[in-house]
Structure P
Amino acid sequence: MTQPCQNQRSRPCFEQGPIRPPSEAGSLLLRVSRNCPWNRCSFCSLYKGKAFSLRPTAEVLADIDAVACHVKSLKQRPEPEALSTALLRQWHDQLPEGERAAFRAAVHWCQNGLRSVFLQDADALAAGAGELLLVLEHLRRTFPQVERVTCYSRSTTVLRCAPTELQALCRAGLSRLHMGLESGSDAVLRQVRKGASQALHIQAGRMVLNAGMELSLYVMPGLGGRTLSVEHARQTAAAINRINPHFIRLRTLAVPDGTPLAEEVAAGRFAPCNAEEIVQELLLLIESLQGVDSVVVSDHALNLFEDLQGKLPGDKERMLALLCSFLALNEEQRTLYQLGRRAGCFRGMGDMQDPERLAEAELLGRQLGIAPANVEEVCAALMKRTI
């Protein structure tokens, strides 16, 4: 069995935050900061009522050491990735309580190849370049095989860094930054209290790229509502054209209960886009992307099409054709696809050609009494489950 790691009972327990990008599903999650330093975006409920704080660097370094201890123990087995769930659970339950979270993280990371690390929470760069350098250097010494280290950050936080600091972080191993653009429209950004502008987003994005890091920008279809949908698409494309990030990641708007945006919806001051309007917005966004070689990624359950992805400019026409294929469906087919996607029957348009998936969606539609008149309401409720 695995042995308890030395000197672990006297230190704070290993800590992980609530989220990470889908692309970091197999990564080791290290919590550098807690919650969000801004925490005012009207569409986000994740950190509401929670104070932002930075974890002491010594605790983060100790977390790295705790994981390293368990990784070493697991790697002493002939095939650590093939260890049975029952045996791992037995080892887990025999460990002191304070070591179990680090053990679970080590097991998950071993099973996913020990290749990538994600620094949590919403803005790890807020810890400051000096403290992050200590974390990155310790990571590199402890796990020299790591190929990618990434984190979230806000554009305003990036702009507080000197170019030389970002370059130093890149050299130390911070290879990709995930940044929430959400929109390139100043009107939309003000409306949702993002605390940034198109100009700030562009400046921060260029700084990240100039430092040598990969940049992953998040775009939120539907964020402008019906009133600002066209401006949202056009100005977001305009910002992306100026930045040319490595990745454009789509995260369709869902409105969580209890958020300021939900209050705006209830008061009739914000009208969410329906599925057809979201698709029209995506068409305009992708059509308006010019002179960029970004990869478009639609890897989140909130998106209507998980298969809407490709590298620009070569895959542009294929992505536009996929969106047009949805608009070409008759009303009943669109309704069925929406329900099937939101209920998890479909991942993309091609799944409607799968008889079993199609039958599952049709059965659910009959059970729920789905029709074009109520599909948006039902799907909005289903989307809230995935936020």
Structure Q
Amino acid sequence: MLKIGITTFSRTHNYGSLLQSFALQQILLKKYHLDNEFINYSNQAQREMYALYSKPNSLKNVVKNLIVWKNKILIKQHFEDFEAFFKENLMSSNVDLHDGDIIPVDKYSLLVTGSDQVWNTDAYDFDEIYFLPFADELPKVAYACSLGGTNLLSKTDKINLYKKYLEDFEAISVRERNSQTWISQLTKEEVDIVADPTLLLDKKDYLDSFDDQPLIEGRYIYYYGFKYEHDMNMKVKELGEKLGLPVYCLDAKKYHLKMLRKYGFKISPHGGPKAFINLINHCEVSVTTSFHGTVFSAIFQKPFFYLRKPGIDAADDRASYLLEQLDLTSQDVPYSEIVARSEELFSIDYNHVQDKILKLQQHSFRYIDKNIVRLSKIRKFK
């Protein structure tokens, strides 16, 4: 019997990427009883991004490596937590595939790409493999793909190639409005908008799957971001002081490289997606600069702010469109205002938000039924 093969960022050390991988696989398995696996692929850029140590080819990287070495016990623990999640919670093909390897497809009835920013051609670890160019004989479906803030129409040197790839799909769905507009303009075809896979599971699904013993004792703010810039860190610190709550971060490597201890922030003893769920579940308040930080704040019905930086690229509508879909634009707050507006953390009507999530789920399930389920049956048996 054949199965569905999925390409996405399933081999990264990125919380959102792994959780959306987990969610899509669980939905296909448990709701639709469709056997599926991730094609176990990573390119060189991806492996470098998430390696424990950086290549010592610059003074900056040498300094980074010294900081990592000095704090290696905790950083290695977080690294191993990611590896354990991949091995224990995701079903993937047995062979590690890298740049230039031939992708075997004879055991698949259908190929699916997505979700996440698999079509963001400006991403450091972008790879054309996520356009599924390696199997002309199989039906292909895109689920909730994101272009980030990158318009494929601007890639004049490769626009015809991308158009050719996209025209080979039986159905295309994306996560955001801008992605829909750009791909529709390129292909002249209908492009659907569906929910990120993480929104297809509810709080109970995640808690039933992962150990729920609190990693952090007591009440705290969970601060999850990317760059952890000084001015923003200072405002989060001030928010913690106003609310009388300690601030906890998750990524041990960033915690030490960004020297977050100097702000009084604390670090979780464990990392990986399980710790991400644990911290969001047990936190008193969530503040985030992340799309998936926003998703899980809503799923777990937390008082939260999405921290808005001035001058953010309007083309990148990932978080802003999500907040619009869930009617949570009130929580999209300039980071400089989070202390003055702290009372707004606690004014979210989560009954209304849950109604919005249910509508997104229903629409997304219809897309899966119409495309993934139907097409998987065409070539189910050899």
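A value of -13500 for helix-only ellipticity at 222 nm (-39500 (n - 2.57) for each DSSP H run of 4 or more, over all residues; to 500), calculated from one of P, Q, originates in structure P. Here the criterion is Rg/Rh (Cα atoms, Kirkwood Rh), for residues 70-261 alone, and among P, Q the highest value is seen for P.
Computing FRET efficiency 1/(1 + (r/R0)^6) of positions 14 and 366 (r between Cβ atoms, R0 = 30 Å, to 0.05) gives 0.05 for which of P, Q?
Values: P: 0.05; Q: 0.55.
Only structure P yields this read-out.
Looking at structures P, Q, which one was relative contact order in percent (Cα under 8 Å, 6 or more apart) calculated from, given that it came out as 19? Corresponding structure: Q. Each of P, Q could give distance in nm of label points 7 Å out along Cα→Cβ at positions 38 and 126, but the derived value 2.2 comes from Q.
A value of 0.98 was computed for Cα Rg over 2.2 N^0.38 Å; which of P, Q is the source structure? This figure was derived from Q.
Using mean count of other Cβ atoms within 10 Å over residues 54-61 for the comparison, can you identify which of P, Q gives the largest number? Working shown, then result.
On the way: P: 16.9; Q: 10.8.
When mean count of other Cβ atoms within 10 Å over residues 54-61 is calculated for P, Q, structure P comes out on top.
Since every read-out is calculated from the coordinates, none of them should be taken as a lab result. Source: prediction; values computed, not measured. Cβ atoms are built from the backbone, for glycine too; each structure is taken alone.
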